[in-house]
Structure P
Amino acid sequence: MPEVKRVRPGTALKPSVFSTPTSSDAASGAISIDAADFTRGHGGGALEWRTIPNLGRGPGAVTALPQGRPPTSQKDGVHLEYALEMPQARDATVQLHLLPTLNTSGDVDVRLGVSIDEGARQTLALRLIPSPDAPKVQEQRDWEKAVIDNDFVLEAKFPGLAAGAHRLKVWRLDDNMLLARIVVR
């Protein structure tokens, strides 16, 4: 088992590290953040955010543990915060790179939320269905591609985001979400 980094609720960590992993990201002005580089993790209801090193393509993936807990809501406050500096005002698209996982309660969706500053939370869903045979529906094709790529991207749009400092929040709604990277375009 790799080393697991425990983060206590309300613990401030080092500021997020911004990097652009590819020249095409740099050319587009995209900001890339490794999920493990969150500035603050907010737990609740016995849930704590943990980084699992070397899981995914970057330094590690982040998840709320222990697993097997019921869904949470925004009022439960279980979320990660990332410092975000926008060099100019623009419409922004936040891409959440997740590792392929399944809902352990038997539902199809693994839901999470994303918001910026005190704005409204957008709910996104990782909707994957394993395909033991040839895939018959899009969710099965998505599962196969996500497993091959070890990546599945969900997007949220934030029109008219002002230049300057912001707080990007990723909310735990359902169990078994593994966040690997965030890209803001």
Structure Q
Amino acid sequence: MSISWSDFFALFLHFCTLSLISVGGAISTLPGMHRFLVDEHGWLGDSQFTASVALAQAAPGPNILFVTVLGWNAAGWAGAVATTVGIMLPSSVLVLFASSWVNRNREGRAVRAFIAGLMPLTIGLMLATGWLLARPFLDANLHLINMLCLFALTLLVQLKTKVAPVWLVLIGGVLGALGWV
């Protein structure tokens, strides 16, 4: 598959845009990446997209690696550079300039309202990401029932105990590796 320079520029610009709404981290914009790479351009298939994210998340290093893997699988070295620089540059520049203003005005009404407003946005983006990543595995009813049970149990444990979420993620990973979920 051949991708033109205008496609690389569009890839870069799309990831720049996603960078500016990546509240909660780049993983929260995964549905936007999926729509662009899989649905609109067909540069990746559903399973290749999900496998790219899973591979990058399993590898040691920063969570942002999945963006580079997606770019690489879509368009080689140039795609990896376009996606990585695109997702990192705008938000980094914005944070650089905004952080000093926020620190000076931390107790201001506008800053507190902005921070409070980001919470539901972050939760919504993370739920959309979770659903997108789970979708390929929900074809069989058994997987759907098991996933919903695991979700309910995880939610209950988090609400009623002080168990660290990392243990629940580990248990979910083991159950997934055993093929139970």
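The table below gives the values:
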read-out: Identity of the structure behind 1.16 (criterion: Cα Rg over 2.2 N^0.38 Å, calculated), options P, Q; value: Q
read-out: For 17.2 (mean count of other Cβ atoms within 10 Å over residues 34-41, calculated) the corresponding structure among P, Q; value: Q
read-out: Relative contact order in percent (Cα under 8 Å, 6 or more apart) from the coordinates reads 30; which among P, Q; value: P
read-out: Origin of the derived value -25000 (helix-only ellipticity at 222 nm (-39500 (n - 2.57) for each DSSP H run of 4 or more, over all residues; to 500); candidates P, Q); value: Q
read-out: Of the structures P, Q, the one that 3.8 was derived from, the read-out being distance in nm of label points 7 Å out along Cα→Cβ at positions 74 and 106; value: Q
read-out: Winner on FRET efficiency 1/(1 + (r/R0)^6) of positions 114 and 162 (r between Cβ atoms, R0 = 30 Å, to 0.05) once structures P, Q are ranked, highest first; value: P
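Only the coordinates and a few stated rules stand behind these numbers; no lab work does. Here the structure is a predicted model, which is why all the values come from computation and not from measurement. Cβ atoms are built from the backbone, for glycine too; each structure is taken alone.
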